[in-house]
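Scrolling down, you'll hit the structures one after another.
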Structure 1
Amino acid sequence: MAEPKLHRMSEDEFFAWQEKQDRLYELVNGLPVLPLKMMTGASQAHDRAVVNIIRSLGNQLRGGPCRPTTDDLAVRIPAGNVRRPDVTVECGQAGRRDMAVRDPRVVIEVLSPSTMSFDRFKKVVEHQTVGTLTHILLIDTEVPRVDVLSRSGTETWTSTRYEGLDAKVDLSAINASLDLAEVFEGIEFGEASRA
């Protein structure tokens, strides 16, 4: 495996370089780096939540202009970084060889204890600069909780917290929703966190 060269790359240089790698990287301040989740590894709860979300959104969006994608497809941040959310909902016309989504509407980060702080703060701020995004979801796998940032208009973001397995997240911008019972299906929580 070729290790990243320590010179700054443009996004186009990065994607040309990424095609030759056997692991997925992000581009941060012009340098290719392994995403934190790749360094720490995903837990069973993390993986199960990602699969549940993709299944639910894929079924709801089938036949329409939008579709969920995995972290194999990147999101371009206007300042030049390239990130890999756990799930992205893209509503643009994708090219067969594209390595990044063209019209992201929703990004979903499934939080892990080791990446929670970074995902909640640094990545959220970056995602909020993507002009087409309408929803940013932060999925907590320690308790059944989802924090949703939604954009109304061009600038204003509002935050809503959904807790408990009976809650339902409305993703009106893509005509879909996520039942927390489905998102967390197969994930065990302690008794105190079920309510």
Structure 2
Amino acid sequence: MNTPKPKRFYTTGDVARYCEVDVNTVKRWIRGGSLEAFSTPSGHYRIARDRFIAFIKAQGFTYDPVYFGDGRQSTDILIVANDLEQLDLFTYLLNRAYKDIRIETASNDFDGYQKIHRNQPRIVILDLDMSDISGLEFLRVVRSKNEFRDLKILVIYDHLTSEIKTELEQLKVDGIIPKPLNELALKEQCNALLMGVNAS
């Protein structure tokens, strides 16, 4: 499939094809005020690129950075945890600590591994205390791949035995933070890793 050339303005047909809906549906979105557009002298709707992107994100459509000319999608921080409350907490704290940071979340090891491949995060934050998957096994798989051996990984844990600590050292994680999570410690370690400094 050829990558479309980025545009400044999109037609209702462009929006319909992207969202996989009928053109009349797009026109209803415009008339209803959920999708901002303007009319050309000939009476056709046009949607500015930034308005189109804002709409699809607000409505939950998948954002394709290649389609919009942003290149391959990149993530600053990927959070992997099976506890949705933990995911929400980590995301909230990071969004409060940083402006415009790009965060992805994964609630299981398979999703996390797929997002590492697809989004190339700068940091992976792993909640090691995952009840339905092995956090250590996830780390082993990630570190077994040459392309991820230098990936920055920050581990958040509840209980850490000497055996697990030794394995984390062998897996070359870049930082560990105990629970209950300290917001300042999280930010300090993320700052260090974003600047390329080992935080352990």
Structure 3
Amino acid sequence: MNQSNILDRPAIYSQIEEKSKEIGFTMPSDVYIGTLLKTLISSKPKSNVLELGTGIGLSLAWMIDGLDKESKLITVDNDPELIRIAEEFFKADPRVDIICEDGTTWLKNYKGEKFDLVFADAWPGKYNEIEEVLDLIKVGGFYVIDDMTFQENWPEGHAEKARKLISYLENRADFSLTKMDWSTGIIIMTKRED
């Protein structure tokens, strides 16, 4: 099996990659997490999906490809320039709500329905406000994070934060957890029935 033979990239993906290079965006999502997110979202018809950390929209492109016609997706980032770029690519899709706001503020104020899948690719929902985000996941819903194995761009002390987060998540009795030493280091959790 050759995992690098990816046949179903989103049609817009290469344009977003080009834009990423053009602006010197240095934190693009790994292509493998994109394929995984698309597959997981495809398993949830009529889903409600949340992405924390839109970035330039590389993972968002995969996630949108996984949505059916009745699903919806909210993506949140605090960088107005990146949000503007994401809007250029995705604002015409009525299933997608692109929000420029601090993720912490957004999580603390959100009062809508729970989510079938949350991809936390930013500090809010991953290293901060973890309780808030896990409470927003439906029973049977997924919580997905990446970049859990050592990354060259990690600041000093971040490895310890990652270890503490992993330990915390491993001890959550209300979720089933799988750790994958694949891509950039993935954790997938599924919320259990109470």
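Readers should treat all values here as calculations from the given coordinates under stated rules, not as data from a laboratory. Computed from a predicted model, the values in this text were never measured in an experiment. Cβ atoms are built from the backbone, for glycine too; each structure is taken alone.
Highest-scoring entry among 1, 2, 3, by FRET efficiency 1/(1 + (r/R0)^6) of positions 12 and 44 (r between Cβ atoms, R0 = 25 Å, to 0.05), is 2. Structures 1, 2, 3 were shown, and helix-only ellipticity at 222 nm (-39500 (n - 2.57) for each DSSP H run of 4 or more, over all residues; to 500) at -12500 was computed from 2.
Quick check: 36 is what I get for percent of Cα pairs over 30 Å apart, calculated from one of 1, 2, 3. Which structure matches? Don't jump to the answer; show the numbers that get you there.
On the way: 1: 18; 2: 36; 3: 14.
The correct label is 2.
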